[in-house]
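Each value in this text was obtained by applying a stated rule to the coordinates, not by laboratory testing. All figures in this text were calculated on a predicted structure; none of them were measured in a lab. Cβ atoms are built from the backbone, for glycine too; each structure is taken alone.
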Structure I
Amino acid sequence: MAQHALYPAGPAKVPADLTKPRRSYRRQALLAMLGLTLFMLGYIALGICFGMVSVRGIEHLMERFDWVRLLVTVCASLLTLFMAKSLLTVRKGGNPGGIEVSAEQQPELFAFVHQLADDIGAPRPHRVFLTPEVNAAVFYDLSLMNLLLPSKKNLIIGLGLVNVLSLGELKAVLAHEFGHFAQRSMMVGRWVYIAQQIIGHMVSTRDWLDKIISFISRTDPRIAWVGWLLGLAFWSIRAVMDSLFRLVLMAERALSREMEFNADLVAVSVTGSDALVNALHKLQAADHGWQTAIDVARSEAGRGKRLGDLFSAQHITLDAMRTVLDDPGYGKPPAAEEGCDPAQHRVFDEDMARPPQMWASHPANRDREDNAKACYIAADIDHRSAWVLFSEPEALRQQLSRDFYNPEKRDELEPVAEQDAVMRRFSRQSLHPRYRGNYLDRDLMRNFASLDELLQTGAEPAEPGAALASLYPQSLKEDLASARNLDIEIATLKALQRGELQPSGGVIRHRGEEIKKDDIPRVLKALAAEHQQLAHGLKEHDALCHRSHLQAAASLGQGWEPYLKGLLGLLHACEHMAAVVRNEQALLANTWLVITADGQVGYFEKKRMLKVATSVGAVMETINQAMAEMVPTQKLLAHFEIENWRDSFPEFGLVAVDKHNWGEWCPAAHERMDSIAGALEYIRDLLLDDLIEAEGQVEQMAAGELESRAAPTAPAAPPSYPVLMPGSEHQLQRRLDLWNRFQLAHGTLPTLARLLVSIAIVGGTLYGGWVLA
């Protein structure tokens, strides 16, 4: 096929100044460049100062030998070496994985990519890699010389992205990436990346030089003091450079937001305002579809099966999700209403929804859409499949799918059809479209402290026939969607509040308004009230569903009511016990991370770790006892191919933790808890399907559609087990103690204190070294 036939036409009229950098862009670029320049000059100057002390010491030693001067000269030389070796750690970008392709192998793709780069006025990519993920990105071939010389830019195209986009949408996404190629301020990103490697190596790496200092510090005290002073000097230099570089990163993040907006406008200039926005909308579902396909592949590998085409599994997953959610538009951009001005039509709401994974550090989706449509450029979107660009696409899909599996084991796996594998997951009773997604990724029993509470929640069900017929209305789907969006909003704001998520350009937007970090608690409080009201309605609906079926089962007799109650009780126990284990696992991991944050474990930190580990061990023993007293269904035992539950359930089985074995016990306990929680969650899923199937049978028998028969033997929950209600989880330590915050520069005051102390030590070291040398 000729090249021109594969290259979508661009918009007819584009304003000449559409992609011209705004004043805010130029200002942020200037600040970022200035900050980086000063940082690099300061770094090099500090290294030169230590070098000059070394040279001065050597010159004086050549005139007259002196032990003090020799010691100072050696120390200054080590500090010079310490500064210089970090500069030599810059490495090339390397291979991102996947497959590198050439123009000879993929002529249509390269013709498309080169024409797009030429249209934008960007340099053509040096190398092109195809990877399996939902992704498109630029990376550099870097060396220290690229502080001065332009770096070669390489392009990554994820076939998980190609698999869901049309040709016009893929053009828009790649045009965004080429927009970065064309930006003069791209050198800021290159400098930042190089500087990050230098600082990362200096702050984090402990190599032979640190071992020498550590060895000296453990020798005779008459000599060890030299190692102590050198160690303090090393720490101070690391602290100064780390603190100053954080200021540089703040300026770079502000520029990054402007760069992304500008790159979006570059895409608009060659594809129109809609193509990029539609692609961005599709990527949210594409991320979920790809991750589900990967999960299915791992699950099937555990059964000795292998998928030949993960990209087909991704497509099948998206179709299955449309069925489960009863939403034919899932993963598809909503069309504008008839008569609506295209420039005013919005695909994204003004919410806090995070960007898709490939653009996780970018501005909010709605901000990007508003930017792309501020000057609306009309253009048709080429709806042909993006796969038309690739030679032998089936072979590419199969090769990357094959590379997903362990080479030593994949040939032992038996091929399985993607449709069968994916639908094995989505054919569960609980995912039937009549339930409108009510049982998709939801913990139904966590909101009930006991089975008795479920049986007493909400109003009494109506007459069985009428109650069962109206359990899953259209409004339920809308309530579930609202609950999921609220969960995303709350999780995002909490991550921003804790500093785990950085807002693009330092700007936090919520529901169309710009808010400050200090406003987050107020916004969270309002969202919590909204969430509580919505959760209460869903809780009452869940209770109504199960109580209505219990009412119908009581009228049927033949053991159906105790059978349903047994399933509900066992489901409640498994769901809560899984949550308890995950909660204790999180506490153990959090405590471990806190006490090891500075690389050293003191007496009181060790004592704290032992206390937490002992507490966790006691809870796990309670879980162990409760699991032993569970009475599963015969169907569950048959599924696991076991006869006696007490002899086969997964036990914690670790010796008691003490001051001698805690270092090995904690990682082993964490791994074992993960296994037990996974088993309980798997049993929960099986029980939920059994419950939904049993309730369906009760419904059919009550309506006369199925011949009445006796229920299976009822299962039973353990007599007692720990319960964890939402909101009662351990309050994990998100903030280090004062000493660790000082050492690691967490928080404004500790960072400032560390910077002042380290500057004083570095300055004193230079002054003292110059005088003594």
Structure II
Amino acid sequence: MINVAPKPKEFNGNFWKTKDFKVSIGEIVEKKRSEEVPMGPTPKPSVTDLRSWDMKLLNRYEPFYAPFCDMCCLCTYGKCDLLGKQGACGIDAKAQQGRMVLIASCIGTAAHGGHARHLLEYLIEKKGEDFPVDLGGSIDVEAPIMRTVIGKKPETLADLREAIEYVEEQTLQLLSATHTGQEGNYMDFESKVLHAGLMDHVGMEVGDIAQIVALNLPKGSEDTELVELGLGTIDQEKPVILCIGHNVAPGAGIIDYMEDQGLEDDLEVCGICCAAIDITRYNNQAKVVGPISKQLKFVRSGVADVVVVDEQCVRTDVLQEARKNKAVVIATTDKICIGLPDKTKEDPDKIVSELLNDEIEGALILDPAKVGEVAVKAAKKLSGERENLKMLPDMDEVVEYAKECTECGWCDRVCPNSLPMMDAVMAITEGDFSKMEKLHQYDLCYSCGRCEQECPRDIPTVSLVTKVGERSVKDERFNIRAGRGPVQDVEIRKVGAPIVLGDIPGVVALIGCTNYPEGGIEVAKMAEEFLERNYIVVTTGCSAMSIGEYRDEEGKTLYEKYSGNFDAKGLVNLGSCVSNSHVSGAVIKIASIFAKKPLEGNFEEIADYILNRVGACGVAWGAYSQKAAAIAAGVNRWGVPAVVGPQASKYRRLYLGRPDQKEKWKVNDLRQNRVMDGEPAPEHLLYSAENRGEATVMVAKLCIRPTDTPKGRQMKLTHYIDLSKKYFGKIPDDVHLFVRTDKDVPITYKKDVMKILEERGWEPREVPLEPSLMDFKE
């Protein structure tokens, strides 16, 4: 409780009230610093405490729903048809869609929160509760999300427990609202979605800070080393251990055991998905196979002798697929047990014996150190036995399989990406492998296996893609910069003003999964486009790997071509999925370090500042998981818009602005204490683009902010127009909406833009000095 007065008081999420005293939390923090007001712990916001802020966002960016179907099938009253009517419980179609989005977001939040809790408890057991949270001398604002939301600076690992307990409690409350006969209003469901997203970011921050400090991962260093990426980097002459998932603990256990036994040069340790990024942050000798799209193809290739799975984004048929080529599978967390016997307390040598003699299909081992010993010993013994094992069909068999095709077209119909799989298969019968090779290249086929499941002739299509692509595997050798963790305070001080004033046109965060419409090269091309235009590009997870799987005309990857500095023209790999917290953390630190905004308990003011002043935009071009939905909701609540790919429309909901509804764009100028006409900047909070060109143009537009200086606005409009002409062949139809005075008009396009302004009857408008969605202070 905040002791601001001895009289009875009540907290409404923004203010403490007494009979004759009202003060904002931000004011309390400022007074506390000058010792005018005594202060205790900042109260943590409940599900409804930030509801007023959410409603401001949702009024401007109204939810746009795209239902999968018009039915609700969640309770035994149903199924209920909601098309133009209510369900048996009284719920309508909008509320049902909001409920489904909330369920998905809670799943994503629970995944990151469960990961953080699991990892934190393991590290506390290993290092102790009093192990210090020390991110080095370059980072003083070390947990901006945690400090803003729960008002606490973490000093030790034990302090992080308080944050994760808060996430767990709030997630429980949010999920309870989805029960039949609970919340019934779509706007309130959406407010809860935004709260779930915020909890997701708190959980991610806890997870990454814990592993950074306890496992000595990079602490914000901009010059982290380049590590090897790609199938061609794996030395197949050695025993190979593959880690799949997101929790670094098992991979760290493997590396620790190898180092203890002096076996670092005798085995290959590699990873798929975020486990790959985090084990290379732990030891740069590990290899990154690639993003999630490589999973089925790599397991089927038989390169891995031992497959170690932890949590999140692991194929649920990994055991069956690995057993087809006699690989050993070790499960390591309670989230993925896949029916395996718990061998945590058994002798490692006995476990190895049982695995190699096929007495057990695999083993569940919940001790990361024991995982390391068993995985290494099993890989060493198994490697020789699997040496001559045939993993994939040979090329003659590929042709024979192709001849089985009856051209029914089911593979094309069920493909999530609408790829011409049937044409590629039929081309093989004529000796043309190029179409199949194209599906392998840049992961156009992300090996979901749905084509195989539907094929009436049981053609192993993914195996064909993998085999045909083998010829190019040796060339799949790239570099990715190791994940660096949070952005340094000194970097924020350097770029804060240029970002807020518009001199740096924006911060573009390329994050998310690999459900790309045209392959991973699209993410790399987007990154290159914005890097060449002096944007700051940050990336994480599978998108960071996809960017690394691309070389420019000089044969360099973008990580080799651009620095890792958080500055104009910098390509910053923050790390794994949990490192997405440092994206929102960076924009929060701009408000804190550059604008001197107090953090503790001051969420709304910080988010309002970010929305109106910080030109940042997220891009989850291949978003597919529930985690990606929660991450997007989190950045949206902080005031950062996001662009997603066409597949992400299956999340069922977007947050779209309506530029023609001028009332929704009015702002409160807090400096002049009056309401003023605003502009649609940013125009949307969550937008789904159909192709890379549309996405690129939209990102440039969504980096426009009301506080841009004339010079900054000129620069942003120049990029917006340039990109529109490049991809659509014309100046944007809405350019007049973003010209406040004639000083904003880009010099390069002055003649064309002035003509458009004249045709539209444009008139200059006053620029607000301190635009805000916040209410005026009394």
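Worth pointing out:
- Source structure of the calculated read-out (Rg/Rh (Cα atoms, Kirkwood Rh), for residues 572-643 alone, 0.97) within I, II: II.
- With distance in nm of label points 7 Å out along Cα→Cβ at positions 452 and 516 derived as 5.0, matching label from I, II: I
- Among I, II, structure where FRET efficiency 1/(1 + (r/R0)^6) of positions 124 and 284 (r between Cβ atoms, R0 = 30 Å, to 0.05) as derived comes to 0.45: I
- For 19.5 (mean count of other Cβ atoms within 10 Å over residues 652-659, calculated) the corresponding structure among I, II: II
- When FRET efficiency 1/(1 + (r/R0)^6) of positions 308 and 628 (r between Cβ atoms, R0 = 35 Å, to 0.05) is computed across structures I, II, the figure 0.90 traces back to II.
- When mean count of other Cβ atoms within 10 Å over residues 132-139 is computed across structures I, II, the figure 15.9 traces back to II.
- Calculating FRET efficiency 1/(1 + (r/R0)^6) of positions 580 and 732 (r between Cβ atoms, R0 = 25 Å, to 0.05) for structures I, II picks out I as the one with the greatest value.
- The maximum of Cα Rg over 2.2 N^0.38 Å over structures I, II, that is, the highest value, falls on I.
- Origin of the value -13000, where helix-only ellipticity at 222 nm (-39500 (n - 2.57) for each DSSP H run of 4 or more, over all residues; to 500) was derived from one of I, II: II
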